[in-house]
Structure 1
Amino acid sequence: MTNLAIRHRLLLATALTITTFASPAAAQDAADDDNGIIVTAQRENQSGVEQEGSVGVLGDKDAADVPFSIRSYNAALILNQQPQTLGQVLENDPTIRTTTGFGIAGELFVIRGFSLAGDDIGYGGLYGITPRQLVAPELYQSVQVLNGSTAFLNGAAPGGTGIGGSVNLIPKRASDDPINRATLGYTGPEHIGGSFDFGRRLGSNGEWGIRINGTAREGDVAIDDEFRSTYVLGAGIDYDSGPLRASLDLAYQRVKVSHFRPKLRVNSLSVIPEEPDAAANYGQPWQFTTLRDIFGQARVEYDIAKDVMVYAAFGARDGSEEGIYSTPTLVDAATGEMTVSSSFIPRTDNNEAATAGLRAKFNTGGITHEVNAGGSINWLISRNAFEFFALSAEPNNLYAPVEVTPSTTVTFAAGDLDDPMKASSSRLSSLFVSDTLGFWDDRILLTAGLRVQEIQSETFNVTTGDQTGGYEESATTPVIGLVIKPAEGLSLYANRIEALAPGATAPVSGTDANGNVVPVTNAGEVLPPFVSEQYEIGGKLALGGIDLSLALFQIDRETAILRPDPDQAGSLQFGPFGIQRNRGVEFTIAGELTEGLRLIAGGSVIDAKLRRTQNGVNEGNQAVGVPEYLLNANVEWDVPFIPALTLTGRVVHTGEQAANIGNTLFLEDWTRFDLGARYVAVVGGAPLTFRVNLDNVADADYWASAFDSFRPDLQLGAPRTFKASVTYDF
């Protein structure tokens, strides 16, 4: 008997045994105690979206009180849907799509048509602390999404992404209700694991809180022979008494992915290849990545007077990565012939982040004020080494992939592979101040502020350790936002805010409009930080148990291009002369439509166009990998005639997207359907919850994303995936 068969039978036997014990309790539907336990468990199990979250320096806010689009996906949703990565949580969001970086297993998020890299995911409001490629979601109480630019709210993102929005992870905290939870989980065909979650409030008035949780899982997932293992452990201690509030969060995460399926490079082919089977794995068995992170933060708040608070936070991350990566490149779309190259890249990161500030509320002449002032700083050090190899001499095929022997011919190498040297160091510092003025009993809220930011960066030769470049520039990023509440439950808003990214370095030469190679007059110049401007108007409506939001936005992102130098004929000038303009409309709806029927849904339409392009080429073309529209709907139904049963369903639809900058290649729109159910029984006076999910029910084959740089790199959609878990709250 195979290991797979043994695991299947053990899992089935466990489920049957538990069900046997549960059946007598479940059958006693007349027992008030059991019914009460079931009702309470069902209520606490509801997957949901809270219309609130951390709005950077403005603090924790209700969405109706801020001129931005913000929402938070709760811990129940994470538990119910059994996601293994942050990207699988964000599949619920109708304004976000997830892909991966080229050649790696790390996730990349597309918000409002712009990328958000793992380096720029917030952790308790701090940048640079979250694991940078893959994030296991089990440690977090909520996943908060803020659509739009956030340079004033959060400061410049260290990785230079996040122009279209940000994601912030909130670690778990002990609540007034004790928690003792154990979960056993399974993902087909043989990925098995378990998790625990423990929380208590201690002290005479519950001023101390402790929350400890962890997960261990490993095995093959639905993509053929792709192996994943994840081990995470997190602990949070907090103190809340009188004027003082303090917390300490520490976490460990280790993720390994072997024989993962990378993106497919298509290069200059004139057609999009037919999709292989959704479960097909055209990666190489010798390909792997191992990611290890230790991270955490300490935070303190103190009320120095009524409505006057000072706060400070400090976080740090020690990260290590090592992997052998492959690059599959298609050379014949008709036959599926492709080549395979490989690389070995070790990396370590040491990052620190800190922020401190003051928040005060007061009145002047009938006008309320909420003033925020403070500063933040990030320190980031990255150490790298590289070894790239030539193409394998053996043939391979997209539709009949085989293992190839990686080439031993090194085409490029740098650094000490056993002990990487410093490759770059950065410091991002800023000072900020804002005031939110309230008129007409705070039915009109006007926010104005600015942040003065400095970006300092140094690069080094990873072989010799010598500094090869440097950069120190500053910029001021203002914000102005307006909220008007004309009626109960209705909030209208508008904002003008910016994003900030490090500037690029001018090349030595370039190609003019006639195809001639000519010199660049400002060669070697490091440009000031790139600024992106966002204008947005929208509205939010709370109608009974339903929350609706609508937003219209425009984001102009500066891009660096070459243009004729007006002061020197026959030469080019490098600068932020190009623009990518993304315009769009977003709509979301979340809440309980009627008793027992809940909905998380919405859609977005994006017109992402290239403007003021180099030599006028590709002017007006669609940006690569940005779908024309997105639609999501996630439904939960508590079956009224079986009170312990909840049925779930989700549909994810993505519109057509350009697959190359010339707009000669497009990916077709695609749709995915997911189904699920959960059932609550009572065992020993405590709830036992069974969950099953089937993602991509139809096992649809589709190219999910072409988002990358200006070349076509294709991401194949995930295959049909079965998930099951059982959770006991004792």
Structure 2
Amino acid sequence: MALIKTKITALLLMVTTLSIPLTTQAGEHPNLIMTKSGVEKIRKNLGKVPLFDATLKSVQKQVDAEIALGIDTPIPKDFSGGYTHQRHKQNFIIAQKAGALYQILQDDKYATYIKDMLFQYEAMYQGLPAHPQERSYARGKLFWQCLNDSNWLVYMSQAYDAIYDTLSEAEHKQLQDNLFRPFADYISIGNPQFYNRIHNHSTWGNAAVGMIALVMDDAELLKRALYGIEDDGLDYGLKDNDGGFIKVKGQKAGFLANLEDPFSPEGYFTEGPYYQRYAMYPFLIFGIGMENVKPDMKVFQHKDNVLLKGVDALLNLSDADGEFFPLNDGQKGMSYYTPSLVTAVDIAYHYGNQDPKLLGIVEKQGAVLLNEAGLEAAIGVRDGKGKPFVKKSVNYSDGHDGKQGGVGILRYGNEDLTLVFKYAAHGLSHGHYDKLSYSLYANGDEVLQDYGLSRFVNIGQKGGGNYLKENKTWAKQTVAHNTLTINEKSHFNGDYETGSKYHSDLYVFDSSNHDVQVVSATEANAYPGTKMHRTMAMIKLEAFEKPFVLDIMKVNSETKNQYDFPFYYMGQMIEANFEYDSPKSLNPLGTSDGYQHLYLEGKGQAAANSTQFSWLGDGRFYTLTTATDSNDEILLTRLGANDPNFNLRRDAAIMLRRDNSKDTVFASVIEPHGSYDPVSEFSANSNSSISELKVVHDDEKYTAVSIKDLKGNESVFILANTNASTSKKHKLKVNGKVYKWTGAYHLAVN
């Protein structure tokens, strides 16, 4: 530790001797998200662009109300959700908005408000110790973690830039020497375990240091922002979750490295859409600043325009209501209506190719940025240039080179049915142990859910608004997801460093036929000596009212195991074709790896050949039909065991358990059908159309599943297990019938 402190001291001494001016347009202000020419354009269009004018009016009302309350910069003491945390957060949000209002309306009260606030912070910060709450691996000063301090500096840099020309040289020196420079040093050199790694936390830190560098015309800080701290004194290695150090020694750090490594070539962010949404703001806001001050760096063109591609990817990673799929740690309900996505969409429209589909999202959001990008988007809406953003089936690779697995999304119709299939890399500290998992949506409603995270964000009564221990003991565990758990142990035994080394591999993604769409992937490292191959097909047959999902999980193992296969359905159980017993008192299903949180509410033997389970959710009926034999057990579970603080939702699942098995195939169909109207009290088509589901062939080369409907029609889906070539010709005899086809799979309707 003494060595680290010595290196930090040396770096700080070096920092004070460097004052290299930026050879850019840095002398003109504002120069971050607003420019003088942009502001002039905005002023000329006031009263002529309805969406921009409405946003301006709304922001002015909010800021004026805050000004009337006065400025409060309390001594920090709370976690997120507490008063001091929320007050400082509100301060930086309002200050940024006040800066935009000052530039657009030229009303001095907004500049005075920002100036007074900054000098209150300057007076406070000089003697401010580290935050009193000690939970974080990198404590901030205004907030309990450096992440939130970085949020503050990203926003306050914009506010400072907006009023820069109203301050005297002495006032600039006072703010920069006593507040901004020490602030930037603290979150970077003072906390390299936070700053100098690949993670969304570091992106905020890098952007914060970079943005204040652009305002202050500080070349050394800008270099630190872009490339990280050259020698930070840390012994790097992978650490568990948010403990910092998620960077291999020798790996690059800084903003450009965070732009390079976590994004796949198509714009998928390895931590998942919830944190991509969070990180896109600093990525894009700092990107605008670089575009305005240092355009020669071409940040928006970096890695073949990956930032702008990331906006499109993020919009596609949402359901019919615009809510992001909760892959990895993700809070349900977060959507593209959040202010960070208003920012992202406007910037992508302005700096991209002015895609009219983005204007379709802008219209839904009903607000724009108060800068030139927001004005341009609002003008596009006014002029009727917008088109609907129609989401289609898409496959996104994971990893900086696109070779660390990915996420496949199958959609039918206008998002009538949406399947999200995850075969990705671990996802850094926010990753979950859920290889080959999936979730299913119908018109934006969850049918089979991914739990998401265990956290009540910014609700102080629940663990200070931070991650709860149940996030590790439940939400991250394999059994919390719709995928296979073996011997009641999570994938990679729940070990972060092991899980971070591996990813699943794509076998097939094909959405060329709207009525038969397929995604398939393999996983060979989650359990020693075991390979899982999961194939999911979205199929629409004439005999069925709606499209359904066929799910085939083929398992090959060197040993006999207990296999547990849960389905986390959303709704009320309606009917089952198997007998089960319900215990008089509830007990946990197991003792660890998430099983300790599941109550066993019912237990029975599977029906011979096909087991069926139906439920009603959001006015629609669903039936799970799965191929079983009489040795399989059916477990009805509910979340909530060993949860004395009621931190977990009381969600239900049906779990198929197959014990003492080595090589096996799980085949299931999730079938939407019918509807129920609580107003008319009318129920339509409440029964499944499937009479039997059966695995009719399985060997090393081929797996075939038969689906019979109530009228006796049979469909057979065949997968070539070892050759996914689209040109390979196949031939297989099943139950006396010969099937011939070309490609990795075949659906025969007999």
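Things to note:
- Largest in distance in nm of label points 7 Å out along Cα→Cβ at positions 155 and 531 among the labelled structures 1, 2 is structure 2.
- Structure responsible for -2000, with helix-only ellipticity at 222 nm (-39500 (n - 2.57) for each DSSP H run of 4 or more, over all residues; to 500) calculated and labels 1, 2 on offer: 1
- Structure from which 17.4 was derived, mean count of other Cβ atoms within 10 Å over residues 195-202, options 1, 2: 1
- Comparison of 1, 2 - label where FRET efficiency 1/(1 + (r/R0)^6) of positions 163 and 515 (r between Cβ atoms, R0 = 41 Å, to 0.05) is highest: 1
- In this comparison of 1, 2, the computed figure 21.6 for mean count of other Cβ atoms within 10 Å over residues 83-90 is attributed to 1.
- For FRET efficiency 1/(1 + (r/R0)^6) of positions 107 and 139 (r between Cβ atoms, R0 = 30 Å, to 0.05) computed as 0.20, the structure of 1, 2 it came from: 2
- The maximum of mean count of other Cβ atoms within 10 Å over residues 363-370 over structures 1, 2, that is, the highest value, falls on 2.
- Of the structures 1, 2, the one that 8 was derived from, the read-out being relative contact order in percent (Cα under 8 Å, 6 or more apart): 2
- Each of structures 1, 2 was scored by Rg/Rh (Cα atoms, Kirkwood Rh); the highest score is held by 2.
- When distance in nm of label points 7 Å out along Cα→Cβ at positions 499 and 555 is calculated for each of structures 1, 2, structure 2 comes out greatest.
Each value in this text was obtained by applying a stated rule to the coordinates, not by laboratory testing. The structure presented is a predicted model; accordingly, all values stated were derived computationally and were not measured. Cβ atoms are built from the backbone, for glycine too; each structure is taken alone.
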